[in-house]
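Please find the structures below.
Bear in mind that the values in this text are calculations on the coordinates, not laboratory data. No experiment lies behind these values; they were computed from the predicted model shown. Cβ atoms are built from the backbone, for glycine too; each structure is taken alone.
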Structure P
């Protein structure tokens with residue numbers, strides 16, 4: 001599609017794009033503070049001696065439930081032909097279940113409730129993701145990806161907010177999170193009113209299958225999986241690694257650095273996304289992001305001091321944050337058909353859940369024997385493979 005043709009294509013309203021990005025950020029708020037802060041605190045209150053083991057079990061069960069639920073509810077929203085009722089029902093039900101977490105007093109009930117909450121949460125998230133494919137034309141997918149970079153930053157900010165001393169007691173925090181999610185998701189359901197995009201909803205023939213080379217979707221899927229494995233490893237073990245470099249580096253230092261990287265990634269993703277729309281090069285920012293991410297991991301693996309270690313992480317964190325945000329929107333280009341858009345996005349969502357199953361085993365196999373240096377080099381190699389996969393798609397989508 002030429003620049004002139006792109007300019008002539010119908011554009012989605014900026015109001016919908018902004019409200020949609022706010023809703024996606026609400027989706028991040030729905031799980032980030034709970035899984036990273038509130039749940040570990042609650043588990044530790046049960047039995048601090050077995051907290052690590054129980055958290056691992058909950059993470060495993062939750063990842064399996066999320067994977068199945070995302071595919072299932074995406075598919076159900078395809079079959080029903082509507083997205084909003086599923087999003088609204090999932091937001092309400094997940095909020096109710098999250099608020100009920102404070103009443104749990106035994107591990108068996110907690111595991112069951114976590115699984116139920118994951119199903120309700122993905123009842124909201126899966127149709128919400130597919131709604132963008134129904135409503136945002138290719139010429140605006142770069143801008144959409146840039147706006148989606150706000151979601152991780154809002155998730156981290158919400159965790160800091162609900163844990164401010166004196167702001168909310170421990171028992172009330174899940175309800176505060178549920179209220180924040182409702183306030184962020186409901187506006188797009190009530191006021192979004194996206195402009196109809198008949199070309200995106202034409203179910204007479206598979207859209208991407210007839211216009212993209214074979215294997216395009218698979219390469220996009222694998223590239224994201226490889227980068228997500230690296231991102232998941234850093235998310236889980238960043239503090240431990242920093243302390244192995246400098247024992248004085250604390251949890252607050254890590255949280256501040258993490259928040260700064262996420263905040264800086266937002267304008268970078270917006271700039272990269274707008275450029276990709278105007279230049280009609282949707283894959284190039286992804287290729288560059290995965291390559292720079294690999295470079296950052298190499299710097300981390302070779303870092304002789306805390307300063308170099310922080311610099312390497314900043315490079316990696318910025319590159320992969322931009323990559324993941326833009327990949328989420330550009331994936332919508334390569335899905336086989338509008339009639340199975342929700343289901344297919346659920347399959348792509350496996351790149352978000354499967355790394356949490358792979359990463360612990362990879363880390364345990366490498367770090368105790370070879371140290372974090374070896375782990376970072378392996379992760380860098382995975383990112384290089386992702387870069388090569390995307391390089392072959394430069395002019396194919």
Structure Q
């Protein structure tokens with residue numbers, strides 16, 4: 001008779017505290033850490049932090065700089081910029097959900113291998129606007145060729161792609177922010193996922209693109225590795241949580257988790273009475289609760305990837321700090337590992353006005369921590385904070 005091994009039982013506070021710790025968000029940093037070097041936290045670098053986060057959302061680069069630097073005592077936004085543009089240990093490219101992220105340069109083969117292996121979702125464009133598989137491959141080859149050894153603006157890249165493919169690639173059929181973009185633009189993010197495109201340094205006020213010359217890892221190997229990385233950072237989690245993080249199909253994620261479970265790469269636990277998964281052997285959880293106060297910026301990786309969302313955004317936070325169920329629209333106040341408010345910052349020269357709106361009264365100690373956090377935000381942004389505890393009157397993405 002075979003005896004089934006006992007399933008590990010995990011509570012939400014235990015799971016959340018472990019995620020908080022692995023995200024370097026468990027303790028409030030000192031109000032001023034200017035004397036500390038950027039590598040003060042255990043010798044970690046911006047690339048190490050971004051790797052642990054599984055990418056820093058960088059549609060607004062200043063938010064990514066803040067996300068990374070607040071996890072490194074003593075770091076400021078310049079340290080993140082140097083890692084990106086000087087040391088080149090970070091890469092700005094299209095990451096999870098097709099959105100712009102900072103990713104560790106050393107991990108780009110893994111990311112491109114995994115992201116390019118995701119199942120294609122239903123096309124959002126009208127049938128007449130879509131490209132055939134052959135046209136898609138033709139455009140991707142043109143992008144790779146045009147960007148090899150070059151840094152091109154989007155207009156320059158567009159001219160180069162159309163010249164290498166044909167006038168069909170120029171058809172204005174893709175809805176853009178200020179009109180219609182040429183047909184080929186619908187696969188811009190896919191070029192990033194294939195490893196033939198990433199961002200280069202800005203040229204004045206214009207972004208540029210270049211070819212990082214990445215060879216993606218084989219898809220199955222890369223996807224399996226990414227699942228393990230995700231579960232170590234944000235587990236226990238379900239296939240649906242993983243699929244939501246990547247904006248991919250639940251059915252595909254279910255099959256993937258089943259395959260990995262069969263090989264012993266992941267194992268099942270019970271999270272608050274329901275089945276969930278962790279990386280094999282990663283079943284140690286501390287009973288110590290998450291403590292501390294943090295101000296997290298727009299689209300911080302922790303608020304995006306950590307599930308179930310109703311636990312992280314309980315009660316009033318689910319309506320005040322989420323936008324139609326979507327995390328990241330508001331910078332959030334995190335108290336003891338739970339979203340407990342929103343905040344906003346406005347810059348005028350070196351003065352940074354920080355407004356924090358708690359959703360429940362804070363203790364005197366927590367208010368002191370909020371003030372220290374506002375100072376830390378200003379330090380990262382190389383300014384001086386002026387804190388107001390009150391109502392945030394601006395809307396999302398302000």
Origin of the value 28, where relative contact order in percent (Cα under 8 Å, 6 or more apart) was derived from one of P, Q: P
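Upon calculation of distance in nm of label points 7 Å out along Cα→Cβ at positions 186 and 234 from the atomic coordinates, which of the structures P, Q produces 3.7? Before the final figure, lay out the partial values.
Details: P: 3.7; Q: 2.8.
Matching structure: P.
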Which of P, Q yields 2.6 [distance in nm of label points 7 Å out along Cα→Cβ at positions 26 and 338, calculated]: P
Name the one structure among P, Q that mean projected area of the Cα convex hull in nm² of 21.5 was derived from. Q
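To which of P, Q does the computed value 0.94 (Rg/Rh (Cα atoms, Kirkwood Rh), for residues 122-193 alone) belong? All intermediate terms of the calculation are to be shown ahead of the outcome.
Values: P: 1.05; Q: 0.94.
Source structure for this number: Q.
Match the computed value -26000 of helix-only ellipticity at 222 nm (-39500 (n - 2.57) for each DSSP H run of 4 or more, over all residues; to 500) to one of the structures P, Q, and report its label. Each step should come with its number before you reach the end.
Numbers: P: -26000; Q: -10500.
It must be structure P, since only it matches.
When distance in nm of label points 7 Å out along Cα→Cβ at positions 98 and 250 is calculated for each of the structures P, Q, which structure yields the highest value?
On the way: P: 2.9; Q: 2.1.
Once distance in nm of label points 7 Å out along Cα→Cβ at positions 98 and 250 is tallied for P, Q, the winner is P.
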Please state which of the structures P, Q yields 2.8 when distance in nm of label points 7 Å out along Cα→Cβ at positions 66 and 82 is computed from it. P
